[in-house]
Each structure stands twice: as C-alpha cells, then as structure tokens.
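Before anything else, here is the set of structures, which you'll find just below.
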Structure 1
Amino acid sequence: MPVKNDRWIARMAREHGMIEPFEPNQVRDGVISYGVSSYGYDIRVADEFRIFTNVNTSIVDPKEFDPRSLVDVEADVCVIPPNSFALARTVEYFRIPRDIITVCVGKSTYARCGIICNVTPFEPEWEGYATLEISNTTPLPAKVYANEGIAQVLFLQADEECETSYADKKGKYQAQTGVVLPRL
C-alpha cells in the first residue's frame, strides 16, 4: 500500500475532483501552511466552529449527544477554552477513490502549542467535508485560524479495490456538508 506523491494528488484532484477547492502549491507566507505537499495534502479549517461548553451540564454521550453542549461560532479565529475542544469542518470537499484510504494527522505548528486535531480516516468512496475535532490540551485559551492549515492527509493506495466501500455501506457520514455531530 504505497503512499501517493504530489504529482498523483494533483492529477487525481484535476481529473476526478478528489479535492475541491484544490491548491496545487503549498501556501506558506504568513499563514499556517496548506495545499499540496510532498506526500500529502495540508487541509484547511473553515470558519464554522462548534465549541464545547458545559453551560447546560450535559453528559457527553456518543449515543445521545446533546447539541446544547456546543456553541456555534462563525469567525476568522476560533478561541477554544482551556482543556476543551471545538468541532469544525474542512474548507475542502473530498471524493476518495475506491482503492484509496487516507490517514490524517495534525500539523506540528498546532501540536507544538498543545492543540491537537483528530480526524478519522477517509474510507474508500467516502465523500464530503471532513468534520474535525480540535482539542486544546493546555490550561490556557487557544486560537485556531480559519482558512489556514490544520492537518495533513496522506493518501494510501491499495493493490486492488476494496470489496465493500463506504458508499456501498451507505455510511452515516457520507456526503456531509457541515459540522456533523456523532450519529449511530
């Protein structure tokens, strides 16, 4: 299962709409980098955030998530409270080929500040905006900048197509368009 390089990523974005919008270069000047890299793609976080709050003293339950646990914010900068998290979505919309799976890792610029981005793999034939979970592990408020890099997606290609893709399973997060809360 080889990791795909920048030329493959650019070709797939151009020919198959795998990443839209697609930035063919790595943008770095004055921003946390985004765009194509040597063996991956640095994704951006959009300006739509859902910040965790305990105002309603809800219990966090993935089977019955209370949407009142989150406050909606649309801004160029999101301030995440100490030891808390925010949900957000990517700027980019993805269409993953049937023989590809991705691994997504947070960017080191944020990690060095105690800000961790968790994203699950994009399975074969998944498509949509990815929902991001951004944790502030510090005892201080932390800034996240919209429309700048937040994580890197690595593309792994299998020797053959999978037997059952995410689309075949009618996955619960298929074609999501905004920040999507946990679903059963």
Structure 2
Amino acid sequence: MEFFCYHRDRPGSVGLRDELLEEHWSYMDRYAKEMIARGPTLAGDGDTPTGSVHIVDLPDPVAARGFAFDEPNYQAGVYRDVLLRRWRNTLERTMWDFPGGRTGGNRYLVLGFGTGQAADLAVPPDRDELIAYGPLLSDSGTTWLGTAALVRAPDLDTARAILTPDRYADIEVHNWQFGGRSS
C-alpha cells in the first residue's frame, strides 16, 4: 500500500530541524527500499525548509502511522502537523526514475484537497514533467480525498494548472526539492 506523508514544519523550528538532520536521514535510511519519493518543501527564498514529503510503500495504515509519527523530527516537535493519506502511484515509478533528473528547473509539491466526485485520476498528458502523481485516498483506499503531485514546472501557476481547479476545495503549491543524502 502506498502512502503520502507531508509533515509541515512548526514556525521557528529550523534550528531544531538542522540539529536532527542526521537522525532524520538515518531514520529514513531504514525505509530506503519502500521510498517512492522524498524531499523538503521550501519557503519562497528556496532555502528555508517548511515541511517534509515522503511517499512510501508500506504494508498497511498502522505501519504508515508508525512511519509518520515515530519520525525523529515529529517526536522532537519540529512539525506542526502531519497529512497522512493512502496514495496510488499512477506513474508506477520512483522519483529516482524521473527522466528530468535530480536537479534543474523548478520543482513543486501540488496538493489538491478534493470535494465531491473524484477528479484528475488519469495521468496528465505531459507526464515527463511529473516526478510523482496520484490520488489521495481514505485508509480503505475507496474514497477519493484529493490529488498529490510532485512536478517540474516553470512557475507556481503552471504547477497548479496540472489539477482541475473547480474540482478542489483548495489547491496548495509548495516549492519542493529532491531529498535524501547528498552523496
């Protein structure tokens, strides 16, 4: 089962986040085989972290909750809140398989919070700009709750345009970059 996890940073927690960086990476190393995508969201300056995205393939919702809430930054109070949802990997690849590579161009996390009938279930036509894409689902996997995507785009508005605007209660777009150890 695939899960989308977005830890949002608590204001003023950058110092604590920096202190825990190696502990965070060591924790994530334990999930290397299960990882579909990972990386921080960033403020407008492109440098200050605002959150942390992890898309993982885990056995069940209990394991996903353990992954999200045992994470060292969560335990230490770096994060303000956690969005944890079932997710379906419609691209059937990991971020490491993204043809655009780890660098170059602007990258974004696009979150559409659904309302009503499911939307945007099919992969958009320009899939070469998609790093990860899929529906956010209930724990049972039967109810559509929205869509989450990691995308390379020239700007925020272009990234937002991958979702059908009138089908969502809200669409968030965050600067994002590939995560993990540098080496």
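All of the numbers you see were taken from the coordinates with simple rules; none came from a lab. Not measured: the values here are computed from a predicted model. Cβ atoms are built from the backbone, for glycine too; each structure is taken alone.
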**Q.** Comparison of 1, 2 by mean count of other Cβ atoms within 10 Å over residues 158-165 - largest value held by
**A.** 2
Q.
When distance in nm of label points 7 Å out along Cα→Cβ at positions 54 and 70 is computed for each of 1, 2, which one produces 1.0?
A. 2
Q) If Rg/Rh (Cα atoms, Kirkwood Rh) is computed to be 0.93, which of 1, 2 is the source? A) 2
Q | Structure (1, 2) behind the derived value 3, 10, 19, 21, 22, 18, 7, 1 of P(r) over Cα pairs in 5 Å bins from 0, in percent, for residues 46-117 alone | A | 2
Q) mean count of other Cβ atoms within 10 Å over residues 86-93 computed as 18.5: which structure among 1, 2? A) 2
Q) Hey, distance in nm of label points 7 Å out along Cα→Cβ at positions 62 and 166 derived from one of 1, 2 reads 1.6; which structure? A) 1
Q: Tell me which of 1, 2 gives -5000 when you compute helix-only ellipticity at 222 nm (-39500 (n - 2.57) for each DSSP H run of 4 or more, over all residues; to 500).
A: 2
